[in-house]
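All of the numbers you see were taken from the coordinates with simple rules; none came from a lab. Everything numeric here is computed off the predicted structure, so don't read it as measured data. Cβ atoms are built from the backbone, for glycine too; each structure is taken alone.
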Structure 1
Amino acid sequence: ALRRLRGAMAQVAQQDYAVAIVDDGRADEIGALARDLARCRDALAQGEASAQMALFKARAFSGSSAAMMLVDRDLTIVEYNAALADIFRDNLAALRSRWPDFDPEALCGETIDRFLGDPPPPRALRSDPANLPHSADISVGSARLQLNIAAICDDDGQYIGASLQWQDVRQARADASILDAIRQNQSMVEFDTRFRITALNETFTRFFGWGDEAIGQSLEELFGASEDTRIQMQRLTEGRKVTRKIERRSKSGGRVWVELSMTPIMDRHGALDRVIEVGTDVTRIERARLDAEAERARNAAAQDLVVAELRRGLAALAEGDLTAVLETPFSAELDQLRLDYNAAREKLTGAIALLITAADKIGAGATAIAQASDNLARRTETQAATLEQTAAALDEITTSVRATAGG
């Protein structure tokens with residue numbers, strides 16, 4: 001019996017806590033020793049299990065991606081992990097702007113008073129587990145940290161300290177604000193691998209009129225099938241993002257234009273898991289663009305009419321046709337050109353008529369002058385002949401007088 005007892009003790013000493021103690025039922029001293037050995041074995045086994053669990057928890061604590069800190073019941077820092085040290089280092093400049101001596105590598109032994117406000121709450125209040133769990137926001141410079149404190153109790157339920165979980169919430173809150181703004185102003189809808197709607201937001205309902213009744217319907221059932229839609233779905237299935245502007249019909253049949261960004265979410269094997277669609281309503285912009293294009297087309301047609309009519313009228317004038325009137329009205333802003341042309345044509349016609357009348361008068365005057373000149377010439381010739389005859393007669397008289405005087 002003693003040999004068995006010594007063998008069992010040796011196995012326990014070698015941390016074999018599964019060894020059987022066979023003599024613990026005896027009523028003598030060997031039985032008492034066996035029972036003591038059994039209790040020792042069980043205590044050692046429990047201690048080793050506790051040590052293993054403590055090691056497991058310590059490894060989990062130190063290797064956790066969650067930023068953690070442990071404090072005792074006086075809120076003195078006992079331990080903190082690498083993830084928390086990383087947060088402190090990332091925000092070191094902001095933290096030192098308030099606490100110049102802040103050292104993220106040497107916080108153990110300090111209290112967490114500095115993080116709980118200025119001044120911090122009374123110690124009795126801070127150390128009372130009845131006030132836990134507790135959450136606090138820490139804003140220092142550009143740093144935005146969130147602190148969640150939970151009580152730690154021993155196996156007997158006695159308060160022995162607290163765990164503090166830290167989060168750097170600056171980017172997360174900025175992202176949340178951006179996402180909230182997106183939800184408020186852009187439609188968001190989620191499709192499964194068969195492009196059936198699994199979720200949508202209120203903005204999607206506002207854009208298209210479809211609410212929860214659209215859940216379970218496919219993209220093509222909701223907005224119609226087309227070759228283009230099938231091509232885009234194939235691209236998404238292959239993991240390629242789709243960005244485009246598209247016209248869709250709302251539930252009431254109205255035309256809605258949206259700028260879409262469809263992002264495929266792939267699983268770890270590279271297969272499509274789901275699709276997230278974000279859309280911006282550009283209906284007003286698109287309608288304004290279409291209206292502007294229609295207005296430009298109308299203006300171009302009006303200008304073409306003006307050019308054609310003016311060309312026709314000017315060509316007629318160039319050929320001497322003063323009867324070409326522009327009768328087809330132009331657009332309101334260009335019709336004055338037509339009126340001005342017609343007025344100019346009418347004035348030109350009147351001016352030419354006056355010129356013709358004046359020319360006729362000049363022609364008649366010239367004819368009269370020519371006739372008077374002819375008459376004057378004939379009278380002049382007659383008078384010249386008479387003078388010639390008179391001169392001849394005078395010569396004869398002179399000759400006779402001279403003869404008489406000489407004789």
Structure 2
Amino acid sequence: MKLFGRRNLILFLVLLAVAIGLYVRRRIESSVISVKVARATGGDFVQTFRTNGVVEPVEFREVRAQFSGRVIAVQVREGDRVRAGQSLARLDSSDVRAEFAQARAQLLEAEQALAKIQNGSARNQLEAQIAQAQADLALADSNRRRDETLLKQRAISQLEFDESSAAYEKASQRLAALEKERATQLQHLDPLSEEEAKARVQQARVLSENARERLKATEAPAPLAGTVLVAPPRAGTLVSVGDLLAKVGDLDRLQVRAFIDQPDFSSIQPGSHVQITSNGFPGDIWQGTVTLLSAQLTALGKRVVGEALCSIKAGRDRLPVNSNVDLTFTSRELHGVLLVPVDAVLQREKRNYVYVVEGGMLHLREVQIGSSNADFVVVKSGLEANQMVLNDLEVQPREGMRVVPRS
């Protein structure tokens with residue numbers, strides 16, 4: 001009886017121990033949570049941002065009204081190919097023609113006034129001729145007086161004396177004619193100086209040339225060979241100075257004008273890479289490069305933006321001019337850095353932490369981080385490559401929590 005009781009007691013104790021072990025095991029197993037994890041990996045980091053832009057020709061020119069008037073004829077339509085200088089539209093030119101005629105008349109008058117003053121060089125020549133004539137007259141008078149004495153002494157003949165007298169009369173008449181010509185010129189002398197007259201001619205030429213250009217502008221000539229992007233307003237339209245008449249561009253070379261918000265604008269520079277997409281071509285991606293940045297920021301609706309011109313490396317002929325596109329800029333590239341998913345980093349009191357999975361448990365560890373994008377964070381210190389970190393937003397982690405990792 002005692003033996004039977006002892007055996008039952010031993011059996012009971014064994015069963016109790018097994019039950020307790022199973023209970024403890026189940027409690028332990030029930031406290032272990034399956035969590036998503038990721039490994040810290042070395043690699044390349046790319047930081048990007050998105051914005052919008054518009055496709056335009058690399059080279060295009062606007063034709064604007066240089067004076068107020070009415071459009072009397074339209075020569076082209078949007079999409080037409082034109083040559084440089086070809087008339088795009090004609091404006092009423094009656095007032096401009098009158099202005100040009102007046103400017104030409106003023107130029108002619110100024111040139112005539114200058115010509116009169118510049119005849120002063122002829123006066124200098126005349127003065128030299130008068131001086132020579134005076135010398136010739138003095139010599140002729142001396143010869144005549146000498147021959148008169150010789151004639152009285154009968155040393156020369158009357159014929160020889162008459163020749164001396166005739167030479168004197170001729171020299172006297174020559175001098176009188178030159179002095180009369182000088183008096184006539186002095187009566188018609190212009191009071192302007194030569195420099196003043198030249199300035200008036202130059203001013204008149206500028207006015208005449210401006211009037212000529214304005215007359216040409218009544219034909220609204222194409223500034224370059226290309227395609228009409230914006231056609232002139234219809235005939236009968238009244239335009240003012242500065243109004244857009246037409247826009248012509250070379251469609252053989254296209255670019256994208258991007259509008260970049262102020263915080264992102266400083267992160268790019270000429271040569272930065274950009275990807276271009278269009279809703280009109282789903283799935284297609286064009287590669288590009290920043291070629292030029294605007295010097296100033298400007299207001300665009302409620303945004304403050306800078307402008308960037310971006311070249312298109314391939315497939316540019318499929319993007320319509322003036323179409324809106326989306327752009328993804330590469331603002332930073334880092335090579336050979338340690339990366340963890342964005343969701344793995346926790347911020348507490350302005351410090352950054354990750355939960356490292358070691359020995360089936362979570363351990364909180366402070367890390368120093370750098371740049372980040374939508375997917376990854378650069379870890380500068382506090383973590384080593386290939387270490388496993390918690391990456392599960394559905395878990396409320398705590399120090400020492402037992403976990404089962406899953407990808």
Structure 3
Amino acid sequence: MDQQNRNNDTRLPPLYWAIFAVLLVGLNLRPAITTLAPVIGNIEIDEGLSSAAAGFLTSIPLLAFVLLSTSAPRFGRKLGFGIAIQVSLIILICGFALRLLPTTPALFLSMAVVGVGITIGNVLLPAYIKQKYPARAGPLSAVYTASLFIGPALAAAGTIPLANFFGSWRLAIASWGLLAVAAFPIWWPHARSSRAEKIAGGDARSHSDRTWIWRNGLAWSVTLYFAVLSLLFYTISAWLPTILADFGENIEVASRMLSLVNIVAIPFTLAVALAVHKVDNHVWATTGGAVLVIVGLAGVLVGQGQHTLIWMFILGAGLGVEAGIGFSLPILRVRSSHQTAILAGMSQTVGYSVSALGPVGAGALHDFTNSWEIVLTGLIVLVSVQILFGWVAGSNRRVDDKIIGEQANET
């Protein structure tokens with residue numbers, strides 16, 4: 001069905017335009033959150049927030065992911081995936097604009113609004129790729145996943161210079177909304193080519209029974225692998241500069257270290273996202289990425305300011321490998337774009353439920369113990385468990401194999 005839709009849609013933009021559009025949309029799906037990390041200390045002081053409250057601020061978008069991820073596929077089917085993604089950019093622009101208001105409630109509200117916009121893009125962009133460009137899912141998925149690191153890298157490197165230039169952290173974190181403004185006209189041809197899809201055959205069954213995915217063991221392994229990846233990403237994005245600063249680094253240098261992690265992750269993300277579409281078994285990627293992350297975190301824990309560059313390279317490589325496979329699994333483990341949206345909705349609902357605890361939990365644990373060592377140790381334990389989830393999620397199976405088997409028996 002997806003290939004038929006692709007062939008019948010003569011207005012679909014060419015691949016080179018799709019790559020550029022996916023890149024720009026993807027660049028908007030993380031800076032709205034990660035721009036806070038470099039200036040989180042200023043926010044705590046100016047707004048009178050504790051570390052736990054500041055952690056909650058960065059977790060608000062994750063709560064939006066939790067509440068809305070399972071609804072995003074239905075929203076996308078009603079409007080068409082391309083139009084829904086265009087709407088998400090409008091929502092993001094509004095959320096960034098709220099940051100210009102000089103009040104604490106407006107700052108918290110802005111995080112909720114951008115969370116809604118990011119949720120739609122998170123769930124529907126992979127589904128749009130599988131629906132409209134099934135033969136080019138590998139390259140487009142690689143660009144999409146890489147953009148999730150390019151955006152944070154730009155945000156980590158640029159937010160403090162922007163704050164110094166404007167003399168205001170509010171203007172600095174609001175100015176990243178210009179990325180969404182730039183993406184809006186570039187995505188417009190995809191919105192014009194989009195139309196609500198009629199669901200028939202196997203897809204009809206998967207949508208009429210929305211609970212089937214929640215009873216699937218492979219889907220849960222994909223989801224839990226993604227959950228640990230998300231918790232890692234948002235906890236590291238929120239607190240790594242602060243951790244390194246407490247271990248003796250200058251705060252600007254520490255912020256650049258976070259940027260370095262994201263930059264290093266990009267080529268590994270691209271390489272893995274391309275490679276996994278050429279092979280059937282992906283345990284090598286799920287396991288290899290986790291091992292690299294463990295080594296990087298252990299190096300930060302033991303080194304405490306020593307050989308930081310080495311540990312940042314290893315940590316970035318591990319996160320890149322994990323992201324390359326983690327964000328590809330909803331495409332690799334199902335057969336249609338609609339099921340991709342369902343699996344992405346499930347993995348992001350549960351995944352971000354878990355990851356929302358990361359920044360808040362890390363901040364609260366530090367407030368209670370006055371130690372980052374316990375936080376880093378906890379992350380290492382979680383990644384060790386993630387290896388088990390990845391062993392199942394990386395196996396050569398599809399979550400909809402059972403449904404197809406049941407349909408074959410019925411006929």
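The table that follows gives values for the structure above.
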| quantity | calculated |
| --- | --- |
| Structure (1, 2, 3) behind the derived value 4.0 of distance in nm of label points 7 Å out along Cα→Cβ at positions 250 and 378 | 2 |
| Structure from which 5.8 was derived, distance in nm of label points 7 Å out along Cα→Cβ at positions 66 and 370, options 1, 2, 3 | 2 |
| Among 1, 2, 3, structure where helix-only ellipticity at 222 nm (-39500 (n - 2.57) for each DSSP H run of 4 or more, over all residues; to 500) as derived comes to -18000 | 1 |
| Ranking 1, 2, 3 by distance in nm of label points 7 Å out along Cα→Cβ at positions 82 and 154, the structure that comes out highest | 2 |
| Which of 1, 2, 3 yields 7 [relative contact order in percent (Cα under 8 Å, 6 or more apart), calculated] | 1 |
| Comparison of 1, 2, 3 by Kirkwood radius over Cα pairs in Å - largest value held by | 1 |
